[in-house]
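Each structure below is given as structure tokens.
Computed from the coordinates by the stated procedures, all read-outs in this text should not be read as laboratory data. Predicted model only: the values in this text are computed from it and were never measured. Cβ atoms are built from the backbone, for glycine too; each structure is taken alone.
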Structure P
């Protein structure tokens, strides 16, 4: 059994009611599919745990080169499972603190999951059908890339129910300009996919019937690159952005020196000079 097969089996590919399904193809593209359409793929504790486990497994799996997060059903992700959270608030064991400890644990679980995506060594692409709201919008914003169907919509609608989308705000405000983020957060209004592309929340909006094909074409282009090179570049992108300009250049220069010393950099430069395709060793 290959590494990809083992990862898929662990994530529950063969179990139709598993919260996350996994399938890794021969190109090294791992599709993680949110699989709770009856609850609008809400981020229950089980869903978040399953997605975190699948991402952790993929991090150390050489068979995985790119990750796509997709969803079954008409809704990509409706955010936190409010029914689960409301039930917990009313549980006898949470009566003393009105659920404070429980809410703290669940929100920290979600924050850890979201932070793990930009920190992940493999590129992560969101394939968005339907709507992505609240923490579902946060999940899209947390991914490195995102492509959506033209009919998809995005929203941070917590303000409608007296719950400002403070944690989704973190990822959202790092992907779109401040005034666009504040408009979504303060109004709670849905943002259609074409508009989401204009403001930088997603890369592009495509006809619904072309979504999966477009995502997979992009994933295969990325998967064809040296994984060692991508592993230099992805973390460097996020880390330099956190630094002042001069420090960012100093940091990026040091990363590029290390990258230049890698085997695939030598091979890639040689292939360019010799006008031939590179032969990556991922080292």
Structure Q
């Protein structure tokens, strides 16, 4: 079963490919304006699979700053036919549904999805915990301090959520808040082996805080759960190097290499082929270094 990809101890970093069924993705790769959305999504997903993707992450509502709210019924109508088609065509790849709405997650799982990726970690819709518990599927819980109405929009660099004041000890505070998210999930009946943590790069953090989170993935890992990094093409890269969203592939590759070195279990990316190569090469170098040190011991 595809979801079993996350049920055993991680032997390598998994690559999650982003498939946006939206007309307004911040990165410009949304398929919502395609004449045949299902065919476009299947074609993109096949390309991802040929490049070595492990998980397809399907989203029907943009989470970019300033994006319009999509009613659950409309979001479910967008994603369910796509997921059903992907499950028919691609039986071996895991499929994740990127949503914070319980009814959308339920529709996605019924259509063939395996994983819930909730950017609000059950906080936006408490019924999501019920769906996750009853289906016993893996859940990605993201740290999120963003506020929809609090964002800075730049014509070239795009939008970024305003960061709140974390006080002293940013990483410590984020880890404590993520521990609270885990405890809420456990209290709701989610099995611990189904939990994956996402530190929420881009969601209520400054550029320097986003970079500190990526560099500190090993600190988040110390909480005892697999960690997903979702940094691909995000605005903090643009603000550091003055790059628009369509020129952030290489900067994303840098975050991927560091994430693998720090022990990330999953990287969520737009440019699958390039990131798969970086993941595998970084792993090969780490393994070679480990072997060399063991020989010299």
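A few notes on this one:
- Per FRET efficiency 1/(1 + (r/R0)^6) of positions 83 and 243 (r between Cβ atoms, R0 = 41 Å, to 0.05), the highest-valued of structures P, Q: Q
- When distance in nm of label points 7 Å out along Cα→Cβ at positions 59 and 259 is computed for each of P, Q, the one that comes out at 1.2 is Q.
- Structure responsible for -0.36, -0.80, -0.93, -1.19, with log10 I(q)/I(0) by the Debye sum over Cα atoms at q = 0.08, 0.12, 0.13, 0.15 Å⁻¹ calculated and labels P, Q on offer: P
- Structure (P, Q) behind the derived value 14 of relative contact order in percent (Cα under 8 Å, 6 or more apart): P
- In this comparison of P, Q, the computed figure 1.00 for FRET efficiency 1/(1 + (r/R0)^6) of positions 211 and 267 (r between Cβ atoms, R0 = 30 Å, to 0.05) is attributed to Q.
- Which of P, Q yields -13500 [helix-only ellipticity at 222 nm (-39500 (n - 2.57) for each DSSP H run of 4 or more, over all residues; to 500), calculated]: Q
- A value of 4.0 for distance in nm of label points 7 Å out along Cα→Cβ at positions 91 and 203, calculated from one of P, Q, originates in structure P.
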